[in-house]
Structure 1
């Protein structure tokens with residue numbers, strides 16, 4: 001049995017992008033063409049690769065095994081092609097990722113980049129978004145992913161993340177009056193938006209905890225000491241979303257923005273920027289459940 005590397009690339013793209021539809025931009029094919037490719041791949045292997053449960057599409061056991069092997073095969077092919085054509089990237093790139101994205105998303109981003117460009121030295125900074133923005137502006141970072149509203153200047157929009165009111169799953173801080181809040185410091189746009197929404201609704205509140213990073217805010221929420229504003233895709237364990245039915249109005253979504261240092265145009269920086277785009281553009285980014 002000989003497997004077509006083009007089919008394997010599409011298969012991996014579906015997994016990384018979060019679905020057949022999201023993978024169309026990555027592979028440059030229509031959804032129907034991608035579906036035909038996956039049908040051919042399943043026929044070649046002799047086993048199904050996907051399992052649909054409701055609206056969720058998951059990998060079968062065979063699909064899970066194939067995904068791991070395909071990444072290795074494709075990485076070797078890309079490395080070989082770069083070596084024989086003299087296009088292998090080297091040098092270094094300094095990249096910043098928000099604290100809340102460090103654990104769920106950073107390992108996959110770094111692994112993909114290392115597979116494609118093993119000679120590039122990568123320096124990673126995980127910090128709050130205001131800190132990352134300042135470091136890009138000062139020139140100490142080449143690239144940074146930021147969660148914000150793009151009011152600070154130019155940036156490349158990678159996508160949107162729902163922003164939600166969050167409370168402990170085990171406590172009732174959301175029923176207190178005045179409402180205790182755990183917020184990021186005033187440099188974070190979530191701070192102002194949360195207060196604006198509460199004041200418009202006439203809800204009495206007090207700022208009980210502030211922190212420059214997600215760890216402090218999440219700890220106060222998880223302990224039942226306050227409620228706060230978090231990204232839906234990065235909710236920590238033990239925290240749940242508060243609904244409009246519970247008296248909490250919807251919040252505007254966050255913009256996921258890629259910022260680049262002025263003059264940062266090296267091949268290594270361009271390669272990392274492309275990897276970040278692939279990670280965030282149109283992807284569901286639910287690595288924990290392996291949704292595809």
Structure 2
């Protein structure tokens with residue numbers, strides 16, 4: 001494991017190894033056990049997309065691990081004024097021990113890793129969100145004990161979250177059913193790959209997707225950068241809502257997850273979110289622990 005560019009690059013054993021370390025680091029943090037595994041190390045954090053959870057969790061995580069995180073807005077870097085990403089990668093690699101980037105194009109993440117000489121972590125692209133799904137998987141295992149025999153239902157846009165959830169579930173042997181409008185399906189190659197495994201179903205029937213689900217997951221209808229499509233998306237996703245009726249099709253002990261921020265009353269009702277708030281905000285906290293595990297795996301050499 002040299003980088004975390006997308007979840008598909010990792011084996012099932014590597015994913016489980018990250019989750020096991022995340023559990024350990026969470027235990028140590030909760031019990032006041034120091035774990036300065038990255039003392040003297042510096043992580044550069046490039047943000048082309050703003051964030052709450054990504055910035056705070058990486059910055060706090062590096063501090064708890066004994067290192068330092070630098071916030072690097074693309075507006076403040078030469079990359080924002082036209083410097084080629086391969087030059088930025090070479091320069092930053094001479095200063096930093098690792099780079100996290102949250103941006104639009106997956107190719108930017110891949111090029112940073114190609115031309116740089118330090119580990120690169122994908123903090124989110126339009127294609128995938130591996131850090132979030134590692135936190136999701138960590139949370140599911142905390143509540144359910146294992147992944148064996150579980151089914152996850154994702155409701156909404158076949159976006160970066162859906163793409164990464166497909167990979168995470170299939171690699172760990174979980175069934176996943178994605179309910180989305182036909183014009184908003186996940187990546188075609190991932191659908192083909194996941195379908196061959198026998199674990200993926202893509203449908204526009206939300207009740208079929210939710211049948212006997214152990215986990216129901218949703219995300220906003222319009223992600224960052226898609227604000228101009230808000231009216232079109234509200235119409236397309238009007239019936240793709242996680243509410244009490246949808247949950248009645250799932251298992252009685254079904255948990256609900258949301259990567260946040262949530263638009264209450266749109267993709268999820270206020271009632272459902274509050275009923276499952278413990279799970280959703282544990283999921284948010286686990287971003288910290290999962291990402292600390294990723295940083296240790298990549299930077300503690």
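Identify the structure, out of 1, 2, from whose coordinates relative contact order in percent (Cα under 8 Å, 6 or more apart) was calculated to give 25.
Working through the options, I get structure 1.
Kindly point out which one of 1, 2 the value 52 was derived from, the read-out being percent of Cα pairs over 26 Å apart.
Details: 1: 52; 2: 43.
Answer by label: 1.
Which one of 1, 2 has mean count of other Cβ atoms within 10 Å over residues 188-195, as calculated from the coordinates, equal to 18.9?
1
Given that log10 I(q)/I(0) by the Debye sum over Cα atoms at q = 0.20 Å⁻¹, for residues 76-131 alone, derived from a single structure, equals -0.75, which label among 1, 2 identifies that structure?
Traced to structure 1.
Of the structures 1, 2, report the one carrying the highest value of distance in nm of label points 7 Å out along Cα→Cβ at positions 4 and 204.
Sorting by distance in nm of label points 7 Å out along Cα→Cβ at positions 4 and 204 in descending order puts 1 first.
Can you say which of 1, 2 returns 0.85 when FRET efficiency 1/(1 + (r/R0)^6) of positions 68 and 260 (r between Cβ atoms, R0 = 35 Å, to 0.05) is computed?
2
Looking just at distance in nm of label points 7 Å out along Cα→Cβ at positions 28 and 220, which of the labels 1, 2 belongs to the structure with the highest value? Write out the running numbers ahead of the final one.
On the way: 1: 5.0; 2: 3.4.
Top value of distance in nm of label points 7 Å out along Cα→Cβ at positions 28 and 220, among 1, 2, belongs to structure 1.
Each reported figure results from applying straightforward, stated rules to the coordinates on display, with no laboratory input. Given the structure is predicted, the values throughout are model-derived calculations rather than measurements. Cβ atoms are built from the backbone, for glycine too; each structure is taken alone.
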